[in-house]
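The structures considered in this document are given below.
Any read-out appearing in this document is the output of simple, stated calculations on the displayed coordinates, not a laboratory observation. Keep in mind that what you see is a predicted model, and the values were worked out from it rather than measured. Cβ atoms are built from the backbone, for glycine too; each structure is taken alone.
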Structure P
Amino acid sequence: MTENPDDILTRLPARLKEARRAQGLSLEAVANLSGVSRSMVSQIERGESSPTIATLWNLTRALQVDFAGLLEAGDTADRIDVLRAEDVPKIENMGQGCRIRILSPPEEAGGHEVYDIRFDKGGALNSQPHTRGALEQLTVLEGEIALSSGAAESRLSSGDTARYAADVPHAITAPDSAARVFLIVKNA
């Protein structure tokens, strides 16, 4: 039985994005490997543009995936993407006395970002305003922290969660002891 072309077009963006992620490639890397512009790759992955056969062929060759397999129906729900602890990207030179692990996919940077941050006693992460309307949600996993957002200040202990504006100067510090937080940044 012939598949509905609309089903294929609905499935294609997610399949291309999955293939790119599986290879650990950025949009820029796929663009360089395929000869398809970065913006076009992004539009195709978001379902905003339907690729020509030639474009799709170049993308599948760059991603080293089977052209026909990319279009086949299949249950992608039976899959778990794992990022092992040793492979989690880290930010080493931001803040003072803190170590930041980036838990969100790189393509979500600037949108929905997730971080695991560990502070030494006296450690601090002072941040400049993010984009207008940006919000952060922080949960203290261990220890105690002092939090400021604009002129507002609060102390939080293990298990506490705070939501606050991130489009103003804001800071997280561990003044009295080591601490660990889980931070979600949502840019507008």
Structure Q
Amino acid sequence: MSALQIKKGSSKHSAYNLRPNFSDVTETHTLAVKVDNEPGVLARVIGLFSGRGYNIDSLTVAEVDHTGHTSRITIVTTGTPQVIEQIKAQLGRIVPVHEVHDLTVEGRAVERELALIKVEGEGEKRVEALRLADIFRANVVDSTLGSFVFEITGTPDKIEAFAELMRPLGLLEIARTGVAALSRGT
């Protein structure tokens, strides 16, 4: 068998077609879904994702209109453009869903998340944790002789960056709320 035959048999793609297939490119999207605030709605929305093998990276839910009994579900998910379109279409078909907005494509959006981060530390590590918390504008909401609990608000990237810096200093535990997002004003 020649070297040419081995190369031909080992790859299904041409060496001349090096452009990525855009249908295979995954994107992260933030979806805002307005729903009736009634039992079982969240389970139906989550069931749509799990039944089709879609992943939810972040999920927040809260009632936004007490008199109209509506809630807002903010979902961050990742998929190909076709998968994202399919998710939006299928969400729109669920009966108690009033609106589905893709904040990622509708324009600029403000995204924020809250995290509580518990860090143990003594001596220099304690001082360094406090110094970094000040830089990241994290608040100390609990303090003992052996640990701190920091409260930090910001983009998911900011929270992840802060957590990564706390790991070598004694990160013990993280609790995150998930992303809350709104489209920006015009």
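Here the criterion is Cα Rg over 2.2 N^0.38 Å, and among P, Q the highest value is seen for Q. Starting from the value 32, 25, 16: which structure in P, Q was Cα extents along the principal axes in Å, for residues 99-154 alone calculated from? For Cα extents along the principal axes in Å, for residues 99-154 alone, the value 32, 25, 16 is produced by structure P.
For distance in nm of label points 7 Å out along Cα→Cβ at positions 27 and 171, the calculated result is 2.9, so let me know which of P, Q that is.
Working: P: 3.5; Q: 2.9.
Clearly, the read-out refers to Q.
Just checking, which of P, Q has the largest value of relative contact order in percent (Cα under 8 Å, 6 or more apart)?
Details: P: 18; Q: 24.
Across P, Q, relative contact order in percent (Cα under 8 Å, 6 or more apart) peaks for Q.
Suppose you compute helix-only ellipticity at 222 nm (-39500 (n - 2.57) for each DSSP H run of 4 or more, over all residues; to 500) for every structure in P, Q: which one lands on -10000? Answer by label: Q. Assign the value 5.2, calculated as distance in nm of label points 7 Å out along Cα→Cβ at positions 35 and 147, to the correct structure from P, Q. Of the options listed, only P reproduces it.
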